[in-house]
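Some structures to go through are shown next.
Throughout, read-outs are computed from the coordinates displayed, never taken from laboratory work. The structure presented is a predicted model; accordingly, all values stated were derived computationally and were not measured. Cβ atoms are built from the backbone, for glycine too; each structure is taken alone.
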Structure I
Amino acid sequence: MDKGALLTANEKKEFSPVKTVKMVGPEIFERLIKEVKGSASRIEIITSASEIPFIIGREYKKALEKLTCKNVSVMHINSSREADLQKNLHRLEKCDCVLFTGGDQNQLCHKLLNTKFLKILKSRFRKETDFLVSGTSAGAMALGKLMIGQDNHLTPFVKGYVDIIPGFNLIPHIIVDTHFIQRRRLSRLIEAVASYPGMLGIGLAENTAVFFQTPERVEVIGSNVIVLIDGSHISYNNIKQVKKNQNICLQDVKLHVLPKGKIFSITKRKIFKTSNPA
């Protein structure tokens, strides 16, 4: 993959009796369209994570079409069997971009893991330089090798506060959390990185996205910031020794805060000042 992933956190949780959706900001959608084929882009919106898929799909389609992208379709996939229907596989093979909406990342992975659909998606993502995979909220969280399934309502910074489960493994070296600042999710991303210190934790604030220019280099887009939790230099970590609900102890965890326009090298663990690092 030369380039091809855009992760964002901007879709607010669905609720009743009035179901509303706060859409991704136009700047992020404009960048998504730009990175494929512009207004000619063929985009498939996948609503499998959502409890209100038809509302979500309609609103996303409307937002993209407002930006002159007219070839937008919605795929309401409710099971692994449905994912592997020939008509859905054909649509996946022909599109320029896949956009996973928010909702419940556990449901999204339950429906798509171990399917032909996901196998084709991963193959295209790794081999085709002009194929874009994007996700908002739960859709962004699912793109890593591992993801946060849920938090367990324990005291923050104790072992077992979060469940870490398999994701799609499109981008193997990251763990993503969303609505990061608004919902005060620092403690759960720190535990995730403590459990897997080789991973880079990415916390996305709302109306903010990261764009993977390459598998190892990300750019910040949008009006807020991202927070990176870097465990590559942890010198003390007791998470394997303590029992569930006991406090974790960490030394030398690095934290980076990046606003719009900054580039971060995952391999070098370094922030670049310009959008075109050498």
Structure II
Amino acid sequence: MKQDPRTDAVVAFYDTHPINERQILDKLDRDGVDPAALTQDILQAYDQDHYGGVAANDALAAAARIDKDCHVLDVCCGMGGPARYLAHTHGCRVTGIDLAESRIEGARRLTRMAGLDGQVTLRTGNALDLPFADASFDVVISQEAFCHIPDKVRLIGQCARVLKPGGRMAFTDILITDTTRAETLARLEREMAFRDLGSVQTYREAFEQAGCPDWEVEDLGAEWRDILMERLAMYRSLRDQTIERFGEAHYARWDEAYGFFVGLYETGELGGGRFLVRR
């Protein structure tokens, strides 16, 4: 598949993200954690770069009925926090895939440090062209990542293709609402690399085209509004580290962009959903 040149913006967005391998390791060091003694029980308090932390992982795992017999695919796995958590907590095998090589490299190192490289496999790849055979996985998960991916029909089709019959897809995503303005979408793509944000209707059509009419969604908009205010404060607490690594101008741009994004949950221009799809 020919790569869309705008995917470079997504990679750049995460190559300069405030939550990264160095930030995680620096925080562990400041808290006096010996890297040689690092375990997943410790690491999971530092590496969950998605809304809701380990509780959100638990919600997806419960919805998708993840157990030790499952092989799970984490699409857009980022730093690998959920993949490690699920492998450790449920004893399952997890394969993670992400477009950003820098995230995968860091995720691999953290996974080895936590002693989970025997259960968690991480590789680079494009979610629109998953490099796996049909019916390879029992469960597909993702968290707030499909917002960066265009062509939701192809995306969901690829996820459904690699699911075994009877498999489950559980994911969360940022959603547009009836009040989302065109200028808002343009700014979000320019500043946060959000691509063709979907709605519940967008996903309904994608599920139907993928041959997955059995699905449900939970509205997370109000819950995320509160979570995002806390995340904005957390990112601002990383100001000095972000400036040290990427410069003051980058921090100022990030802060303005993320503050704008969070405000859209206050105005109702953005929402969120947790989807469960049965193959």
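Things worth noting here:
- Identity of the structure behind 16.9 (criterion: mean count of other Cβ atoms within 10 Å over residues 70-77, calculated), options I, II: I
- Origin of the derived value 1.0 (distance in nm of label points 7 Å out along Cα→Cβ at positions 46 and 110; candidates I, II): II
- Read-out log10 I(q)/I(0) by the Debye sum over Cα atoms at q = 0.08, 0.16 Å⁻¹, computed value -0.31, -1.37, structure in I, II: II
- Origin of the value -14500, where helix-only ellipticity at 222 nm (-39500 (n - 2.57) for each DSSP H run of 4 or more, over all residues; to 500) was derived from one of I, II: II
- Here distance in nm of label points 7 Å out along Cα→Cβ at positions 134 and 190 was derived from just one of the structures I, II, and that gives 3.3; the source is I.
- At a computed 8.4 (mean projected area of the Cα convex hull in nm², for residues 158-245 alone), which of I, II: II
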